[in-house]
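Peer 1: The following blocks contain the structures, represented as structure tokens.
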Structure I
């Protein structure tokens, strides 16, 4: 099996010492139209850990370099969409900052998940590799592609918390034959703090009678939404090629315009594991804001992303 890599952004990180923990959480702020907002006051944000409100030390723009994996569905059912998907992927490459690195992945079935380009900051190399994408028959394995990609990004620059790790996946979202279960993948996200953005072209699941299956669209939407919620990323469901390009542009803005919430946890428990966090927006002004934040962070040293019991056999 050719393993692939889909990159991701570090969402929540803690120091490795056991005591009062310094916590960093990613935060995206959107308005009532689901558009990114690049300003917010510290007094409008309240953080609760174990139902105990925490004292926020700072809310700062997250300007760290990004390691980004672009994963593109290349299964047979995605054939009508591959051209639009590649065009959207070009946007991410052409809008890459000099300090950012991108890797490319194509996936079909559980045994065809390919890293077509290693992490690089060379746009010409990335664009050339992107031009070589093609579709082929196979049972879509969206969860497997996400799982193996998250493993890869977690290991890339794994000792450098000053680089963000992100996965962007473009897919119709229909998982037909993955080895890994959704809960296994969500656990990996919690442990590794990877941020995932999803462009779900789910409308095609109802348009093409050759591939349509009852309830496929609803199931795909639920999967993609769960991944976004668990990782502190966002999901978009574009209906047209124009919508896809606009959604890709919105994700690019999210990558550049999100924040880091910094606080010192008052939780005195020394047991390693995932700690739940609730972040709320409070304002006396008639302003609608949504805070997109991961549901918690991993306390203590992160488990290895390539732990033997989690490797695909």
Structure II
């Protein structure tokens, strides 16, 4: 009997480990990279959130739901951090666990943070990583029990900018894509996202970190994603707090307006309070955005 319990425990541990593998995003040379003496940093806050800095080796952490609950939907989770850090727990792991409860597979992306020290062109570095994540999931869909037509993305703050970039720049591959795998996410969920790099709406830190302190007007326009929406942009769900003092709520408003103008299915929820960076739980309200996302995903046939 004791031996049986030990075997059961080892089996459970094995399954848990399998459900949370961390894979290098690239098997070979990391594209657009420069060799440099560059060390990743890891800091843990008093509330248990892990923040990574100086990321040069991107990874994908896999969270699979129980087989009996899996519905074939997958979501790439893109934490925020102003393109300066990656807020890995609050806007990564906790989000992945919430989607597992909905029966969706989740993949937390620890993406490279833009830097001239490690990248030939830092403006495309994070986009390369998110495109590679989508490509990796689609090309391994059968292995992970995923429907390749149900691969979406959720991004927070600057991660929301990266997610919306994935949803508006998918026709231009910035990675090698020999199989011509679709890089278009099937849906987007944008949490208090940075959208625009215009002077009036930008989050200055995010813009400076990605584009540099003095970007050209052309580059600012290219990465102001409210200007890049087309009828082919995937359906989107947005949520934001009106009192956000870090990323102006107008970022979500302008993106929503662009989606409607282009007849792209969109839903948006605005909270009067909540500030910025609240992750899974906006403590100012009993309303849970994940419940609204669940209903929205059901309406699209994703759950």
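Peer 1: With relative contact order in percent (Cα under 8 Å, 6 or more apart) as the yardstick, tell me which of I, II scores highest. It would help to have the intermediate numbers written out before the result.
Peer 2: Working: I: 32; II: 15.
Once relative contact order in percent (Cα under 8 Å, 6 or more apart) is tallied for I, II, the winner is I.
Peer 1: Follow-up question, since we're still on this one. Using distance in nm of label points 7 Å out along Cα→Cβ at positions 129 and 161 for the comparison, can you identify which of I, II gives the largest number? Can you show the working numbers first?
Peer 2: Numbers: I: 2.9; II: 1.4.
Comparing I, II, the top value of distance in nm of label points 7 Å out along Cα→Cβ at positions 129 and 161 belongs to I.
Peer 1: Which of the displayed structures (I, II) returns the greatest value of FRET efficiency 1/(1 + (r/R0)^6) of positions 73 and 177 (r between Cβ atoms, R0 = 25 Å, to 0.05) on calculation? Don't jump to the answer; show the numbers that get you there.
Peer 2: On the way: I: 1.00; II: 0.65.
For this comparison of FRET efficiency 1/(1 + (r/R0)^6) of positions 73 and 177 (r between Cβ atoms, R0 = 25 Å, to 0.05), the top structure is I.
Read-outs throughout are calculated quantities, based only on the coordinates presented, and are distinct from any laboratory measurement. Not measured: the values here are computed from a predicted model. Cβ atoms are built from the backbone, for glycine too; each structure is taken alone.
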